[in-house]
Structure 1
Amino acid sequence: MPETVLSKSKIVDDFIAPACDQPVTILYQDEDILLIDKPSGLLSLSGKNPLNWDSVHYRLLKGQKGISPAFPHAKLPHRLDFGTSGIMVVGLNAASSAHLNKQFQARTVNKRYIAVLEGWLEHDQGQISATIAKDPTIFPRVKICEVTGKTAVSEYKLLQKLDADLNAEFKMPRRSVVQYKPLTGRTHQLRIHSYYIGHAILGCDLYKSEGSEQLAKRLLLHASELEFIHPTQGKVVTGVCPCPFYEA
C-alpha cells in the first residue's frame, strides 16, 4: 500500500506506479466512442506525480503502446482502479463525452464485474448495502461508516465455488467466483464491500485478510460488461470483455 503524508493543507500520495508493459486493447471503435480493455496495473488517468505519467488516457492521447492512431480529444467518463482490468468506454469528441458523462452521473449505465473472493459464500446471490466514507487519515483507503458514509449497494451472484488447492503455486484455500453488479459508484466499492462481508478479493492490497493479498499476483477484479446508450445513435450498446483469470 502506498505511503501517505498528512499535512494541515493537503494529502501527499507518494505512490509510484510500476511500469506496465501490457497494451490497451481496442474492442470497438466508431466516430464517437471506443470500447477498450484496460490491463491490470495501469492508471486510468495520469497521476499528479510526474513519474506517474503512463495511463489509459495518456496512451489514447499520444497513440502509444497498442493504441494507433492517437485520439487527441479522448475523454474518460469513468475510471477503473489501478489494479482492476477490463472494459471502459471512451468519448472521442465533446458531445459524445458530455452525453456519456450524464449517463454515468444518472447511474443509468449497467456495469458487471468478475471477482475471485477468499472463502465460500453462504448464499448464491445477494445484495451488500454498506455506506462508504472517505477519511484523510487512512488515504487512499475508504471506510464503512453509517454516520458520514454515502449509500453504496452491490449485487452479487455466485458463479462457481473453487475448492482448496494445496498443489497450486500459492496454497489456495476455498474461493468463490462471483459476478458483481454495483448499483452505486463509490470509490473502491466492490473491494471494501467484499472485505466487509468477510470475503476479501484475492490480490487486493488495501482491503485484505491476513493472507488474501498473497494469493494472487494481481487484483482479481475485472470489469466484464458495460451497457449504455450510444451518444449519437441512441441504441443500447452492450460491451463484453473476456476475463483473463476466469472462463465460464
Structure 2
Amino acid sequence: MNEKMLIYEPRNDRKMRIVVLFSGGASALPFMVGGESYEVVGAISSNKNASGIKKFEKLGIPVEVVDIHDFYGDKPITDMKIRSAYDEKLLSIIKERKWEPDIIACSGYMYILTKFLNGFPARVLNVHPADLTIKEGGKRKYKGSNAVAEQMKDGEKVTRSTIHIMDEKPDHGPILFVSEGLPIENRSPKEQQELMKEKCDGPAYRKTLEMLSKGMFAIDSDKNVYVKDGEKWVKRV
C-alpha cells in the first residue's frame, strides 16, 4: 500500500493558515473565519469588481486584486500560456505578503489553475455544488457550471456540495468532504444554488477546514484520500 502523508500536519506554534482565492462574493468566507485552529490570513480576487472584496476588508483580512481580464488584455481568456504567467503573479503576491499559507481555499474562483497548483501540492481546495461521488459510466456525473440544473432535471431529491482538492481538470480532484443534503423544494436552479451557498458550501468548508487543522486527512501518491477515524485511517471512496 502506498505511504500516506498528512495533507496538513498540526503545529503547536500557530493555527493553520488559509489564503482564499475568489472571483465574486466569496460566499463561504463567513464559514472560514472564527475557527479555533485555523485562520484566514489573506485573499486574492481575480475580479476588481468582486463584491467579496469589501467582505474581507470589513473583517480586516488583507486582500489583493489581480484582475484576470486586465492581465489578459485583448488575448483570449483560454490561453493557458498567459494563465501560467497569471498563476505566477498570484504566487508572487502570496510570497511578497509573507502570508505563508498551509491551505489555499477557493470560494467561487472561476478560473482553471495551472502552475499555481505546483506551489501548493494537494493543498488547494475548491467547493462544487454537487455530490461528486455520484458517478455514471465510471465518471463523475455532475460536473461543470450547470451541475445544479442537471441534478434537478434528473430528479435528484437533494443537492449537496463537495469540497475537493483541485487539479488541472475542473471538478476532478480527490474528494475530502460532502455536505448534508439540501432538499429541492419548488426552487429554480439559480435559487437552489444560491441557498446551497449557506446550507451546503459554507458548512462543508467549515467542517473540512476544522478536520484538516486537526490532521484528519491524508493522501497517498495515487491521490487516494484517507480520513482519521479514532486511531484508524479510513480510505475515502
Structure 3
Amino acid sequence: MSDPSPAPAVSSDPAGRAAEHDLPTGPEKTELVRSMFDAIAPRYDLVNRMMTFGLDVRWRRRSARALGLPAGSRVLDLASGTGDFLTILGAAGMRPFGMDLSWGMLVANRTGLPLAQADGAHLPLADASLDGITCGYALRNFTELGQVFAEFGRSVRPGGRISLLEVAEPRHGVLRLGHRIWFRRVVPVLGGLVSDAAAYRYLPRSTAYLPSTAELRGMLMDAGFSAVNQRPLSGGLSQLITATRRGRP
C-alpha cells in the first residue's frame, strides 16, 4: 500500500502541516488510508507506471540491491501493495513476504508469496526475526511513524538492514518546476480518469505528513539503527533511505 507521488520541501512539524492542509490524523487517518487503497487497488499498478513513466520499478530494484543482504535472507516488504517489491526481492534470491493494511491490496497481489494483513505499528512478528525490511512510498501513510520505526528496530536482527523508498522533489531549476506541475496538477487528473479521483487528489497533499530528512534520521537512530543514509534518485525525483540495525550479529 504505497504510492510514488511527490514530496514537499522538508517539514519540521508534520502534525502542524497536516492541520494546515486539513488532513486527518489518528484513527481517522488510518481508516482513510485503508479505504482509499482498497478503492484504488484494481488500477494501482497502471497509475503508478503513468505517474513515474515506469521509473518506480527501477527505484525498487535499486532499493532491493541497497539492502546488501545475501540470498536466502528473510525480508518483510511492508505496505506491500500489489507485490512489485516482493517480485523483485524473490528474483534476487531473498525469502520475502508481505504485509499491508489494505485488504484490497492484498487481494490484488498475485505474487503467490506469503501475505498478511497488519498495521505497521503492530507487526505480528517475533523479536529479531527478520534479516531486512523494505517499504516503498508508504512512510507518510502510517499514522504512527515513530511506532512503525520502533517495530522495525524490534523485529530486525542486529546487523540486519532496512531499505525505504519515499517521495522527493528536485531542489533546483526546470526539473523542480516540471515535477511540481506534473504531480500536483496532471497526476490527479490522470488518476481520476483511470482510477479514483478523490484518492489521487489526496495523495499529493499527503506529502505534508512526511518528516524532514533530519527528523527521519533521528527517528531511525532512536529506534536502534545506525549508518542511516539518504540519497536522491533520478535527480531527486525519489529518495532512498537505508540503515543498519545496531548490535552484534
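Here, each number is a calculation from the coordinates, and none is a lab measurement. The structure presented is a predicted model; accordingly, all values stated were derived computationally and were not measured. Cβ atoms are built from the backbone, for glycine too; each structure is taken alone.
Name the one structure among 1, 2, 3 that percent of Cα pairs over 32 Å apart of 22 was derived from.
Computed on structure 1.
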Task: Structure (1, 2, 3) behind the derived value -7500 of helix-only ellipticity at 222 nm (-39500 (n - 2.57) for each DSSP H run of 4 or more, over all residues; to 500) - done: 2
Open item on the list: To test your reading of the models, identify which of 1, 2, 3 gives 4.1 for distance in nm of label points 7 Å out along Cα→Cβ at positions 59 and 155 when calculated.
Closed with: 2
Task: Ranking 1, 2, 3 by distance in nm of label points 7 Å out along Cα→Cβ at positions 99 and 123, the structure that comes out highest - done: 1
